[in-house]
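Next up, some structures in structure tokens.
Since every read-out is calculated from the coordinates, none of them should be taken as a lab result. This one's a predicted model, so the numbers in the text were calculated from it and none came from an experiment. Cβ atoms are built from the backbone, for glycine too; each structure is taken alone.
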Structure 1
Amino acid sequence: MQADVKYVPGLADEYGWRQPPRQYLLGLNGYFNPARRSLLRENRKPGPPLQAKILAWMRDHLHQEIPRAYYRTVLGHDLHVAVWGELYVRHYHAQGTWWENVGRVSVGKVTTAFRDFESGCLVTDQTTYGDFKFHEVGLSNTAEANTQTALLSTTGIARYSGDQTNPSASTYQSVGLLVADTNETWAEHGIFNALTAGVLLDRSVLSPAVTVQVGDSVQFTYVLTKSAEP
């Protein structure tokens, strides 16, 4: 359960982001906006999404062919494994020395470049398949497309080699920390399998975007889920 402590107003009113806004609460991983409570990484519910649970219930209680008929009607084929990525953000405000737990800022499809790379690995093994851990940030808020192969406007900050874990059997996670070298707004994030160039697994447009000042740090947590469908 999320532990909340109400923020006591102080310098925030006069000095802006040197302290959290008065409506923010203190949680397990920093101050957060109560309106975004359900989007915090620690509040992410394990297991398949609600829609998949409903299909599984209908399969078990009504007719076993319902999920297959649904996917064939909607997609034109059966679906056995669904793949999607999520991106979570924590922002360290260096001027005020406090963490803002922004929560989930993007959820969407992986790239066709990653799909093609993964398919190729079934023929010829590539050691870089286990290297999708390099985090990069950019400035463009152009809409995501699964055909994109790079960020659209990089900041020039070197990619960060993130930590890699498997929070569960069906999820892959990489956590990276990037430090701002100028005042700007980070609007996109990419995760690659190399320090330079490489294959783009996922380009995420951040919502909300993250406005940083020199010395700020932003922790990006990327979660890739491969969910078995009912």
Structure 2
Amino acid sequence: MALTNLAHFGEVRLTNVILLGYIWLMDNTEGSRAIKQTYKVRKSLALHLSTNQLAILLGSILGDAHIHPQGKICIEHGRKQKEYLLWKFSHLKSLAYPKVSRVVRFNKRIQKQTVSWRFFLRQYFRPLRNAFYCCKQKVVPPELKLWISPLLIAVWYMDDGHLDRGKYPSLMTDSFSEADSLLLIKYLNYQFSLNSTLTNKGRILINSESRDSFFKIIKPYIHKSLFYKLP
């Protein structure tokens, strides 16, 4: 049975995520585009992600992570965020190649050498590539609504968030279309009653009445090296 055919789909809440994840795994119609916790490694072997691993992975995909067409995922952060990247690696290492690499590039635009750190998740995640990309463009899959969690939002904010005017949290969404950015706004409101707006600079700005609630949701998950993103 396809998830889209379930009665009262619009009333499903976060408490049903694990059940719905299982339904998606059993769905033969939409399964290739589903977000799920179990991924096929070989014909007789499957890999199961913990709830925290999936939240970190999805938050990273909304942020800076890139999924290659064959399903390998690159997670990379700048030199100042090395501790944060190692924190991600510590949680995702069962899914990753063993090496964390230092990357040195020359940025022609600013005429300066840059240093970053990265690691790759193994080529298990083609279903996520199918879910989050269309014609090489990042998109927001409808089923993401069911997986929005405090940890996912915290990782997304650590990747692509900052304090606007030193007090209002904002999330960069310039890699998504305006329609997909508005979907993300809708999902934040649906799961956590957070009110936000899309700015003309391609950012989701959390409104003043939801500011304290937003930080209450994400603060327990913020890495110590990124406390500067908190008020």
Structure 3
Amino acid sequence: MRPGRLFQCARFRAAATEKFINPKVPPLREAPVTLTVIQARMGSTRLPGKALAQIEGRTALALTIDAVKRSRLPCWIVVATTQEREDDEIAYEASRQDVEVFRGSVEPLTRFAEVAEHYRASGSEPIVRVTADCPLLDPRYLNPVCDLVRRGHDYAGVLGAPRGRHAEAFTGEVLGAAHRWASAAFDREHVVPWMIKHGRCGWYRVTDKREPVELNTAADLERIRAIAAEKVAA
């Protein structure tokens, strides 16, 4: 499958290996929405398959998508995964949640650059980055980081929020620069470090004293399940 091959979610109901291309996706510059990319793959050293971990009857990926949909940000949600066979499960789950899937490089920074190129998001408008290991993402943080990017920052993040609750945004321009110039493996794996070091950064400052809820280990999963169960019971 070539980079940029897209699943048409409304029709993707059969085997996860079936391939559909949606040629009607409008260029992002013509759509009044913000490209919101959820980074997801099955491979994980500490907790393999964490994006599809079950939490109160839903997958971590599904809960992350729900959180983005609850934000007030008009967004074009795309789950960005790889072309590896194991990530067919990610593509299938995303299609069940009625969002689009982009399949590209295993390397995260290159995959983001491929998504931006496909959606023609190479200018100064914000691109939101969310990872599928944040099932308890706070949707209230999406709009402020986008506002900071629209005010002229290359990158915007949240200071004072626990890991797993926050979101970040950056321009297509700085993403392209990072893709061209970042050489360190850490920078290419984590997408944004080069932007933070070399770009104009804006920070949305909050005092959020909730505990971290990023999903990286089995212990994290048990803690997140407990928090989710409390929310359901309430």
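Quick check on the output: 8.0 is mean projected area of the Cα convex hull in nm², for residues 113-200 alone, derived from one of 1, 2, 3. Which one produced it?
Only structure 2 yields this read-out.
Given a value of 1.7 for distance in nm of label points 7 Å out along Cα→Cβ at positions 73 and 89, calculated from one of 1, 2, 3, which structure does it belong to?
Structure of origin is 2.
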